[in-house]
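Asker: Each structure below is given as structure tokens.
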Structure P
């Protein structure tokens, strides 16, 4: 383990538990001083899913033990960092509120005089069909993830601009591509990707980078998903072999959150200064994947007059869509969390 981030100051939202906790610990192990964060002290419980009553009925005793072991808050994460010889202070507050996000960023400046690394790891999630999503569900899944990311970036970027350096690392999810039964969560994460890419272009050339990572590690939500998959397996049927294979793959991805730390630390180094506006998947099982953006793959053009519906009925399938998939696929069942 090196000290590549010696002297750097990081703020990691949502780092009381889960992937963001592992990242905060990982940054500290590389020498960064860290402001840890979650909404309030003593964040414990079986689930943060909006449909937790249904999901938790599937949990067994081992599941509950794993979830209990993952509980924590900004103070316990800071305590772990300090116990390992690092520097950390906790900040309790919801970065989804604009003024609170400003206080969070200012805490780093007041304590250590700067902010070099901002990791937006706070999130809310849920699962279920679109027509059953309530306004409360929508708020839960977009508030911390998307609004919180905007808020902290808005307060941190002026400081980074003055320093002429900074690293912004925004957590999304592989659900950003749009997954069934995760419509609100998909929307929030797609928003994070769009926001990050837009800002990345604005800060290009300033020694500030802005990237997206889609983390996978053991979490309360993953334990819930695993329990739901066990329920499907118990039902049998022709898909059982595929479900077993999928579950095994997801279990490999969802290991200890601290395993995410090295890749996020790498993105925060000077050596990664040429990586900007990029989207990665990073798993605690050692898999790192790169997304290749959005690209227009075909076009049709008519210059002499506007298209007519009759012309489009012929031209679209024959010239624009020929050989290309144009319908949404079915749910893969993969855990995006």
Structure Q
């Protein structure tokens, strides 16, 4: 595989903060119950004029600036999202226009595993066409959560993260693994709005455009499949759990994250998490956490960085990078 370096990164999160104390009051529960259940103290939510694309544009612009590039330098734009700007065209079309991207653009929808899927796709494109790529993960799941649904409302937040890949002398992707299990497609779903169940007055009245979750099924499969993909990626790279310098998991639920660490044997001090302040930002969660770790100087050249995520569908994936550092 052709070599590449990640030379730019950036995030965008809404200003509006929704605290667990606010949600506890709304749902008649104790704030400690929410925090102990999922590890989230606050999350961000989009306001008027903000959308999946607007956050993607802001995160992408910041990543380009850090890389010293403009949209005119980008050969391929990939936007990972499960909450598109509108049914058609793809969200990437809006981002393409706003950033003045010169090359191609497409979306990836693998739910919360979308950024990992997008990164593997970007690495494959780099092999075929070694020119700069902009990869963005952006989601607005607060807009798909039923305001009366306590289980989802305490989890989801909005946000976007972006990275720039440029051709480099070394293959930074040491190993990767992707998977899916379509038999779990009903564990987390938005039933209406597609060709299977087109939008009607009845679907709107019945609330079928809101997300529906089977929390127990999601939890069990998230742990099972994330552990599997992490193990297979490390085996492929011929590395032990202790060789991982940083693990950046999908920021879904602290109990899921801790279970993955326990079952894989990756030391807890290698964990990168910002779940407490952003909640589950879906496709944006991994690049947001990665960007903040890089800004903090936590990740250094030559270190092994493991990205691992899971999403509805079910989908899952992991990528092991040997960090090269920005140019």
Structure R
């Protein structure tokens, strides 16, 4: 697998990200990244899966640039989003802590914080009330719409994004990282936090992986099919073989007109090619023999043109994903 010891800090901060807010601020951060603090917040609501690992890949980039990483195990947020009791949520949080370290994050550059460690402090609560006074109900609902559980908005759902906006200040951060579904929350932070006398922070957003089975919506442990760090090689192979992967550049829409993505191509793009210099596809001689791809674009073009069949691409994808997941999976099993 590839290493990043000599990579440019700005490239490490921004590569394979959907956007950065703002580029000027990110360039300034890249000029002196050593010891700066970046964070991602996760609800402890399930096993670490490839959706989480996509942002974890960005954390690995940031650590390679010299930054410290803060992972917020957002137990209060998970509770507000109806993900279980505090006892259940914290049990999952401890498992996620082990999984992140097993995946490869440097323990000397990684700090884990539970939201309940600071979100009930008086100063935090009073600041939260200030944000509640200055933020409209519609604005808070829009910020939360893509990440709330269930179809019915609750009062807890509009408090949730305001807490996220405050977390970035109270964790003493220099950079916020999240999936693209966090964009509205981060923009709310940037537009509202200065009214409390605090400075806004730059943000980086990573892509959202599509549901593996359908190509519709995002990969989530609460619905649909995911590949997790606890999956065996056989589990990974079975799930990839069943994955949605049309041999066309433009996947057909659903019966309801929803757009589909190709999750097989997304996993090659965001998980395999960033970690391996080349991708080898084993194929019988009668079908043209083995293939080697040095870029994601080359593989995608071959698959979408028909030169590479999904039946040949899928076994290779499963093998590379297992190689990425296996070290962490074995470390976790050894500790149990």
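Asker: Taking distance in nm of label points 7 Å out along Cα→Cβ at positions 36 and 60 as the criterion, which structure among P, Q, R has the greatest value?
Answerer: Q
Asker: Another question about this same structure. Of the structures labelled P, Q, R, which one yields 55, 44, 36 when Cα extents along the principal axes in Å is computed from its coordinates?
Answerer: The structure behind it is Q.
Coordinate-derived values only; no laboratory data. Every value quoted in this text rests on a predicted model; they were computed, and no experiment measured them. Cβ atoms are built from the backbone, for glycine too; each structure is taken alone.
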